[in-house]
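Here, each number is a calculation from the coordinates, and none is a lab measurement. Everything numeric in this text was worked out from a predicted model, so none of it was measured. Cβ atoms are built from the backbone, for glycine too; each structure is taken alone.
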Structure 1
Amino acid sequence: MRSFAAVFILLALCSSAAASAAQMTTLRVGFNGFYGAAPFYLGQDAGIFRKQGISLEMVFIAGGSISTQALVGNSLDLLLTGGPPFLNAYVRGAKIKIIGGVTNILPYAFVSTPSITSGEQLRGKRIGISRFGSNTDFVVKLALGILGLNPPDVSVLQIGGSQARLVALRSGAIQATVLTPEEGIAAQKMGMVTLLDFIAKGVEFPHVSVVAREDSLQTQAPLVRRFMAGYLEAVRYFKKSRDEAIRKIMALAKSDDRATAEQAFNNYMRSLPDDGRPTLKGLEMVLADFAREEPKAKGLAVGQIVDLSFLP
């Protein structure tokens with residue numbers, strides 16, 4: 001009888017585990033940079049999303065423009081990307097919405113080679129971005145304006161991700177680019193010059209937002225709400241688990257540089273919203289910039305591109 005009972009319990013446990021696994025829903029979540037995705041990775045490791053019946057499949061795609069195409073093409077379920085690539089797709093007819101905010105402060109440093117110490121010296125030089133229509137493209141235009149230059153005064157080249165831009169900067173293929181402050185520290189160690197530090201200015205900007213297709217919001221509303229609930233819990237866990245979060249940042253960056261990871265965590269503490277809301281002020285700024293050159297953006301209001309009803 002004891003043997004029978006043991007077998008019965010084992011079968012019950014196996015059945016329970018199988019049922020639990022069957023109830024799990026895998027979501028493919030695209031992202032453009034590992035620092036922006038760190039809270040999601042940590043939340044996954046801590047079992048926070050599992051409590052919501054969700055397993056995250058994190059998919060790295062260099063460049064917001066390409067990843068937005070993947071979302072629209074149903075290759076992704078959700079996307080973590082910036083305001084500019086989102087708007088580029090939206091004004092061209094993509095049925096997508098911003099449903100949350102991840103990084104709400106412009107987290108970039110405008111960095112140049114050692115021979116360039118002023119904006120005027122950039123005239124006629126090559127500046128690297130990830131892709132046209134990306135966050136980096138927008139920030140370079142913003143930096144040029146602050147430095148008294150216009151886009152035609154320089155050559156803007158599509159280089160790729162931050163590591164590729166840093167290599168290009170070091171080799172002299174480009175003379176300036178935008179990097180996260182953490183990557184800017186690495187650039188300074190190579191002798192590069194920081195011309196502008198945007199995070200020190202605290203500029204509100206939709207650097208990373210949670211984006212979803214409208215059809216998913218209609219057909220999978222309960223699932224999206226569970227995801228957003230998991231995200232908010234992951235944010236709280238990330239912020240209160242400093243050492244664990246720093247180790248995760250280092251692991252994602254494949255770096256043993258703790259000082260740089262600590263800087264990244266400090267930036268998160270400033271830019272990661274506790275309530276999961278995107279920066280409406282930053283979105284208005286990006287929208288106003290788009291409206292100067294894109295007729296379809298004129299008259300477009302932030303309320304038309306944002307849906308915050310899925311936040312707890």
Structure 2
Amino acid sequence: MAAATQLSLQQQVEEAARVAGLTVSNTTSGTDFSGKPTAKFTLANPEGKSEMLEISADFDFGRAEIQAELKTYFADAAKRLKNPRPDTYVTLHGLPISFSKFAWPFHTSTSGADTYIVHGEAWLEDGAQPVLHAKVSASMTLTFAEIVPAMEQPFAESFIYNAVRKTMDQGQLEFVKSGNRQPVPVTTRYYSRWRKTFVFNDTVEQQRLDFIAKKVFWLSGVLGGGQPVWVLDPRDAQYLNTTVEDLKKVATALASDGVIQLTAGAEYAMPTEGLMHHRAEYEKEMQDSVNFTKPQFNEDMRAGKANM
């Protein structure tokens with residue numbers, strides 16, 4: 001790629017980051033799964049926390065029709081980077097996980113299937129040294145791809161992470177110490193065409209109350225040293241099939257009940273002492289959810305007692 005084009009891409013990323021209150025602290029070249037060139041940008045906030053943005057080196061970052069979505073991506077990244085662990089999330093079933101090593105952008109399947117694929121890893125984060133993880137291969141159908149503005153990280157990271165969370169909730173991803181990639185199918189069942197929104201979980205208010213409490217417990221209380229965590233993350237709203245406004249009502253209700261303590265304009269929260277007293281309960285839920293992902297065997301048949 002010509003140097004002038006590379007400079008233009010870098011300038012565009014730097015400007016988008018600046019508007020969101022971030023800086024590009026480092027820029028390097030890379031290659032995608034197919035060997036095509038990519039550009040890697042380290043986005044950093046004033047506190048020194050950072051995350052990686054990787055996009056195709058020839059991606060037209062300045063297209064008018066994608067500017068609103070790019071602006072939202074950078075603005076959300078700036079708020080998420082204020083978390084003590086910006087890479088961590090929690091599932092409905094109480095699994096605290098971190099995402100890493102996602103190889104953006106999507107690449108086409110090498111098996112002949114008409115799909116776009118992105119590889120990455122999800123690690124179980126219980127406060128100890130991470131050991132259990134799932135290598136994932138998220139595959140998106142061509143029909144689903146028509147919904148996405150571009151096969152690039154800013155436009156797909158949210159729904160890919162949520163598809164992984166959803167697949168874990170269904171017990172279809174196993175946490176192991178080592179192993180092969182496990183499939184995460186991303187199909188049109190995760191999208192409502194008439195509402196033009198992603199759909200992952202139909203939740204009721206009590207589930208959302210429990211979710212935010214678990215999120216604050218794990219991501220702030222256990223993994224974040226009690227530092228505030230963003231409770232109005234649109235990724236969680238998408239995952240729970242609700243709105244950011246509803247998440248704010250949920251967080252306010254939890255604060256009124258003495259479960260969490262709100263800060264920074266009621267957008268971030270820390271756990272109260274009362275919430276942290278539920279550690280045994282949350283750890284049991286996490287272990288039960290891990291066990292749910294493991295293959296189950298008929299022990300009588302394993303012992304040769306079955307009538308054949």
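Compare distance in nm of label points 7 Å out along Cα→Cβ at positions 100 and 276 across structures 1, 2 and report the one with the greatest value. Write down the numbers at each step before the final one.
Values: 1: 0.5; 2: 2.5.
Largest value of distance in nm of label points 7 Å out along Cα→Cβ at positions 100 and 276: 2.
Taking 32, 53, 12, 3, 0 as the value of P(r) over Cα pairs in 20 Å bins from 0, in percent derived from one of the structures shown (1, 2), identify that structure. Don't skip to the end; give the middle numbers.
Numbers: 1: 32, 53, 12, 3, 0; 2: 31, 58, 11, 1.
Derived from 1, not from the others.
Figure out for me which of the structures 1, 2 the number -10000 belongs to, where helix-only ellipticity at 222 nm (-39500 (n - 2.57) for each DSSP H run of 4 or more, over all residues; to 500) was derived from the coordinates. Before the final figure, lay out the partial values.
On the way: 1: -15500; 2: -10000.
This value belongs to structure 2.
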Given a computed value of 0.35 for FRET efficiency 1/(1 + (r/R0)^6) of positions 68 and 180 (r between Cβ atoms, R0 = 35 Å, to 0.05), which structure among 1, 2 does it belong to? 2
Matching task: 4.5 is the computed value of distance in nm of label points 7 Å out along Cα→Cβ at positions 28 and 284. Pick the structure from 1, 2. 2
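Could you figure out which one of 1, 2 the value 26 for relative contact order in percent (Cα under 8 Å, 6 or more apart) was computed from? All intermediate terms of the calculation are to be shown ahead of the outcome.
Working: 1: 26; 2: 15.
Label of the source structure: 1.
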